[in-house]
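Each value in this text was obtained by applying a stated rule to the coordinates, not by laboratory testing. Just so it is clear, the structure is predicted and the values come from calculations on it, not from any experiment.
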Structure 1
Amino acid sequence: MAEEIENPPQMPTTRQLAAARGFVAKHGAPSRAVVENIGLAGARVVLVGPDGAMGDVLVAGTDAGAALVDAVEDLEAAEWDSETVKTVKIGAAHRRKMAGR
């Protein structure tokens with residue numbers, strides 16, 4: 001009988017942790033983190049600072065995203081609720097970039 005091979009638990013890398021910690025240090029505490037599944041590519045952890053800045057960290061999957069949030073001091077798990085959305089400040093340059101200009 002073949003043994004089932006378990007996938008190792010997904011953990012964030014030191015580089016991913018450093019990126020999230022750097023974001024919190026630069027944009028303030030507490031910062032918010034929304035973990036979004038992006039399919040086979042893994043997960044995107046969208047970071048939102050209390051100053052309105054947005055950033056992201058790509059990780060292996062949603063479990064790694066949750067582990068990243070748990071491991072970074074002053075980073076809180078969040079959803080795209082009205083409070084999180086109202087915190088985000090998107091400037092004109094970013095809007096032009098999103099429009100493909």
Structure 2
Amino acid sequence: MKKLFIFAALSFMFVMFSQTSAKAAGLFYTNATYPVTATGNEVKELSTLKKGTAHSTNILFLVEIGDAGINTAAKNGDIKKICYIDVNERMVFIFWRKVTVNVYGE
């Protein structure tokens with residue numbers, strides 16, 4: 001019975017830790033920003049780009065609320081031509097996770 005409990009606990013932990021998508025994941029806390037893609041659209045001045053954001057929040061890997069899609073972020077920033085995309089992921093162990101997608105463009 002003890003071996004079964006240990007196996008179940010390790011399996012549960014493996015599943016929980018495999019759910020993170022951060023490129024740089026800490027065991028208990030993560031606050032990382034990383035690029036997703038650049039489109040190759042020419043940018044003359046970075047300060048003139050518009051920024052659109054979209055986010056989703058996850059609680060205990062049981063409930064996910066929000067829309068962190070690229071299309072949603074572009075609509076929120078009124079962006080027609082996407083130049084590049086960043087993702088910020090904040091996570092506290094398996095208790096709370098927030099993913100924010102930032103889209104930059106014109």
Structure 3
Amino acid sequence: MDKKHLEDIKKYDKKPDMELVEALYRRLAGSLARRDARLVAFSDAKEVGRVRRNFVMGRLGVKSKAKADEAIEMVAATMKKDRTKSRLTVYYLLTQHFKAKKKVC
């Protein structure tokens with residue numbers, strides 16, 4: 001795993017769950033290798049919809065669209081000062097928010 005990814009997560013969680021980080025990294029390796037897919041654009045409604053549908057509702061199993069959107073908005077607000085929003089960090093924060101580690105690992 002690239003050290004930059006871990007440093008980015010540590011901005012938001014000083015002692016990250018390394019098992020979760022590594023599981024997410026393995027799952028996202030293809031996306032993280034492509035420059036256009038490694039970041040999440042919260043200003044793009046289609047991108048937010050994909051994160052909600054494919055990750056939050058699909059992978060994490062959240063049934064409520066409203067709860068998924070609320071969590072995504074919370075992560076976006078948390079990362080607001082960060083110019084680049086790493087997909088790995090976004091997914092890590094969402095997984096932690098829903099306490100859904102078992103669904104990822």
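A value of 15.5, 61 was computed for Rg and Dmax of the Cα atoms in Å; which of 1, 2, 3 is the source structure?
That value comes from structure 1.
Comparing relative contact order in percent (Cα under 8 Å, 6 or more apart) across 1, 2, 3, which is largest?
Values: 1: 29; 2: 32; 3: 38.
Top value of relative contact order in percent (Cα under 8 Å, 6 or more apart), among 1, 2, 3, belongs to structure 3.
Given that helix-only ellipticity at 222 nm (-39500 (n - 2.57) for each DSSP H run of 4 or more, over all residues; to 500), derived from a single structure, equals -10500, which label among 1, 2, 3 identifies that structure? Don't skip to the end; give the middle numbers.
Working: 1: -10500; 2: -6500; 3: -16500.
Only one of 1, 2, 3 returns -10500 for helix-only ellipticity at 222 nm (-39500 (n - 2.57) for each DSSP H run of 4 or more, over all residues; to 500), namely 1.
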